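Some structures to go through are shown next.
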Structure P
C-alpha cells in the first residue's frame, strides 16, 4: 500500500482518482494545492495539470503523474517540461491509473 497525494481540486475527478487508487489498496489524500517539499510524506503524486502548476509538483520528493485534456497540447507540454515522471491524457488516467501508479511505485 502506498500513500498517494491527489492534487485534483475538481470533486468529480478527485472522487474517481480516490476510488481507483483506493480499490488498488492505496491510501489517498486529496488536496487542492501543492504542499511544501519539507515534511512531505507521500509515495506518489497524481496531479490535474489543468488546475495545478506542475513546477512545484515536480519539486516534490516523490514520483508524479500529471493528467490533462487530450486536446490541450500546451498543458501537456508544461507538465513534460516541468519534469513530471508521467504526463498522460485524462482518458488514459481514467482507464489505467492503478497500473500506471504501480509502475512508478517502488
Structure Q
C-alpha cells in the first residue's frame, strides 16, 4: 500500500476505511504510535496493546499453517471438508491445551 511507515500512510488508510465503514464504535488494537496519532486525527479510538495483538497473530499463524497443510493434502468432498473443519474446531477449543492460557483449553477458560 505505502512504501513507508508512519502517521501519514496510516491516516490515509484509515481515512479510506472510514469512507466505506462506520467505525464510530470500533476500537483499534495497534502496534505503533503512528497509528494512535492517525486514529486521534480522525476522532477514532485506539489502544497500544502488544499482548492481545500477539495472541491474535499467533492464532492466525496457527490457522494459516493448518489451512496450508489441509489444502496441500485434501482429496475429499465439500461435505467431508465441513466435517473435518468441525472436528478441528472442537479439538482446538476443547482438547488442545494453549500455552497462552496456562495449559488450559479455551473451553476451560470460558467455563
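Here are the numbers for this structure:
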read-out	value
Top of P, Q by FRET efficiency 1/(1 + (r/R0)^6) of positions 30 and 86 (r between Cβ atoms, R0 = 35 Å, to 0.05), largest first	P
Distance in nm of label points 7 Å out along Cα→Cβ at positions 62 and 94 - highest-scoring structure of P, Q	P
Structure (P, Q) behind the derived value 1.00 of FRET efficiency 1/(1 + (r/R0)^6) of positions 54 and 78 (r between Cβ atoms, R0 = 35 Å, to 0.05)	P
Comparison of P, Q - label where mean count of other Cβ atoms within 10 Å over residues 14-21 is highest	P
Answer label among P, Q for the case where log10 I(q)/I(0) by the Debye sum over Cα atoms at q = 0.12, 0.20 Å⁻¹, calculated from the coordinates, equals -0.68, -1.01	Q
Origin of the derived value -12000 (helix-only ellipticity at 222 nm (-39500 (n - 2.57) for each DSSP H run of 4 or more, over all residues; to 500); candidates P, Q)	P
Which entry (P, Q) yields the derived value 26 for relative contact order in percent (Cα under 8 Å, 6 or more apart)	P
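Computed from the coordinates by the stated procedures, all read-outs in this text should not be read as laboratory data. Predicted model only: the values in this text are computed from it and were never measured. Cβ atoms are built from the backbone, for glycine too; each structure is taken alone.
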